[in-house]
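Q: Please find the structures below.
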Structure 1
Amino acid sequence: MKKVTITLDDVARASGLSRAQVSRALRGDPGVTVATRAVVEAAAREIGYRPNLAARTLASSHSTSIGIVIGEPLNPFHMLLAQQLDTGLAAIGYDAIVSLRAINDEAVLAESDRLLSMRARGVFLISTPQSDEAVVAFSKTLPCVYLGRQLPNLDVAAVSSDDEDASIRLVRHLIDLGHRRIAHIEGGNKAGARERKTGYRRIMTEMKLPMIEVPGTHDIDSGRVGVEFLLREENRPTAIFADNDLTAIGVINELNRRGIRVPQDISVAGYDDIPASGSETISLTTLRQDPHAHAAAAIQLLTLMLDEPSIEKRSRVIRSELIARRSTAVRRDP
């Protein structure tokens with residue numbers, strides 16, 4: 001007769017609680033109330049649930065593993081963040097478990113079980129998952145810090161740039177150079193994109209300038225498509241603010257291909273300051289996010305949560321630095 005395997009899902013149904021609550025209770029998470037733990041343990045005994053060795057060791061306070069879930073492995077800034085997190089964790093005696101499987105919100109949530117089985121004590125989420133609901137769901141399975149955007153209405157620790165204010169500073173820099181027709185290639189639903197668009201709209205409205213917004217995301221192709229759209233306009237912009245550096249590089253590539261000079265004909269600016277942006281060839285004006293500062297703040301928040309599980313979730317906003325390079329210049333009259 002085939003032996004029936006009783007799983008966490010069975011315990012969850014028997015106890016009337018979620019799978020995440022059951023998992024946390026059985027691994028000895030100090031954030032679970034005594035009453036909830038008693039309900040789960042009683043349900044587990046009643047249906048004959050027996051955790052395997054890996055599950056039992058999750059309760060060990062000696063685990064030194066911390067997960068790093070990377071939202072976009074092809075985004076250089078995300079990889080710089082992951083590298084700084086790994087370095088910072090190693091310096092204080094932790095080992096990083098790096099995940100590149102976060103292709104969508106469902107995949108991110110599935111990673112929580114894998115990280116639990118590998119005895120991860122906490123997790124850094126680099127700009128993933130994208131929906132608030134998925135972020136909250138993940139946070140209920142493991143202590144986590146989200147890096148990439150502010151989460152003002154969620155009980156989740158976060159580290160982000162001052163995206164809205166930084167965008168205002170960048171657009172004001174372009175205005176100070178004499179530009180009045182400034183286009184913004186947006187970042188879609190990517191981390192920080194909503195705040196950057198808000199900053200662009202605020203300063204353009206304040207200065208009574210026309211808003212020229214182009215849909216996009218955080219990749220090179222969005223820059224190419226954005227330029228194609230903008231050049232169809234009768235009155236083309238004299239400056240383009242791309243939502244991140246990869247998009248800005250795509251903008252510069254397409255302008256060069258068409259024989260349009262940067263910055264003599266059109267100025268271009270980005271956001272992130274990835275290594276390629278400072279190269280002699282690209283020399284991109286951008287807003288610099290300091291990966292070391294972001295990683296240090298995130299590690300501080302997570303270790304505090306691990307030491308004091310009942311502590312209120314905290315967030316950090318880190319100021320981005322405007323880096324003016326040769327991709328922007330004073331507007332020339334046609």
Structure 2
Amino acid sequence: MRGGARARTTLSDVARLAGVSPITVSRALREPHKVSDKLRETILNVVEEIGYVPNFAARALASRHSGVVAVLGPILEMSGFFHAAKGIEERFQSSDVSTQFANIGLNAAEEAKQLSLFVAQNPAGIILESVAEFPVNRALIAEIDCPVVQMMDTSLEPLDMGVGIRHRSAAAAAVEHLLSKGYERIAMLGGGKDIRSRRRFEGYRDVLSKAGTYDPALIFDAEDGNPLEQGIIMLHRMRERRPDIDAVFCHDDELALGVYFGAQQLGLRVPEELGICGYNGLAFADMADPPLTSIYVPLYEIGYKAAEMIMHFMSEGVRPEAAVELPFGLIEGRSTRR
């Protein structure tokens with residue numbers, strides 16, 4: 001061969017130079033938390049020294065998967081998806097698994113299309129952001145020959161594996177907090193037909209029905225578009241229709257921030273004349289003055305756990321018996337502190 005051929009370094013070469021077995025090297029690369037820090041450092045130093053690069057083609061033939069995990073979700077529609085994606089990436093960063101992301105929006109046909117494309121590539125796993133229910137695709141997902149993790153509302157039964165929170169309970173906690181602060185005419189600003197939006201509405205309705213103050217006229221659906229702008233527009237609309245509203249529970253923090261800006265425009269004092277509670281607990285909610293109260297959803301942790309479940313299945317072949325439910329929390333800012 002012209003210029004000579006350089007022999008490709010192998011996993012066995014790394015093992016021999018590090019003085020360990022090939023299985024230990026593989027574990028150090030795939031599941032670094034399962035080996036000691038000292039041993040992992042030794043192996044990584046050898047990897048760097050001899051320039052070892054995993055042979056993905058050979059691994060795909062040997063293990064029947066490509067080493068790629070497909071992540072499907074409403075990437076462009078959900079601002080919070082970034083935090084889940086960060087958790088996924090950071091878990092896989094310390095392994096030799098890579099990720100490919102695809103935006104499916106809230107479209108069943110697009111979900112089916114992307115699933116079919118990825119399945120043809122023999123993925124190591126699929127992580128699916130299940131914000132919508134597409135019964136038409138259930139059979140397709142059930143037949144996929146790799147681990148599938150849904151980031152989901154855990155009131156549902158996962159098709160394979162699942163991780164998330166109970167949005168109905170989280171929304172109920174938000175409304176109970178507003179009632180505890182003395183607010184009486186609590187509006188809900190949200191919209192959307194996906195499962196999480198429906199569960200948040202159910203939590204809102206549950207608490208106010210029990211309190212005897214549930215009024216369907218206090219439910220407002222935001223339209224598509226910039227959520228900050230929608231929050232401003234919708235608060236103006238709320239006050240025109242129902243000037244007696246004294247608190248707003250918003251389906252996400254961006255809407256809540258828009259409501260806060262709208263309150264400033266209308267000269268409403270927050271929290272004295274209007275209480276505002278958001279949802280997701282994103283960091284920018286603290287930038288408002290006063291800082292916004294919000295339900296903290298562990299988006300990063302959900303993504304990280306979804307990736308961890310894929311890695312655990314790849315190494316141990318074990319699936320959890322049920323969806324993994326993570327805790328949510330209430331971040332009490334000054335936007336509800338009367």
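Q: Quick one: mean count of other Cβ atoms within 10 Å over residues 258-265 came out at 21.0 when computed from one of 1, 2, so which one is it?
A: It traces back to 2.
Q: Of the structures labelled 1, 2, which one yields 30, 18, 15 when Cα extents along the principal axes in Å, for residues 250-297 alone is computed from its coordinates?
A: Comparing all candidates, it corresponds to 2.
Q: Thinking of 1, 2, which structure, once distance in nm of label points 7 Å out along Cα→Cβ at positions 66 and 274 is computed, gives back 2.5?
A: 1
Quick note: the coordinates plus some simple rules give every number you see, no bench work behind them. Since this is a predicted model, take the numbers as computed values, not measurements. Cβ atoms are built from the backbone, for glycine too; each structure is taken alone.
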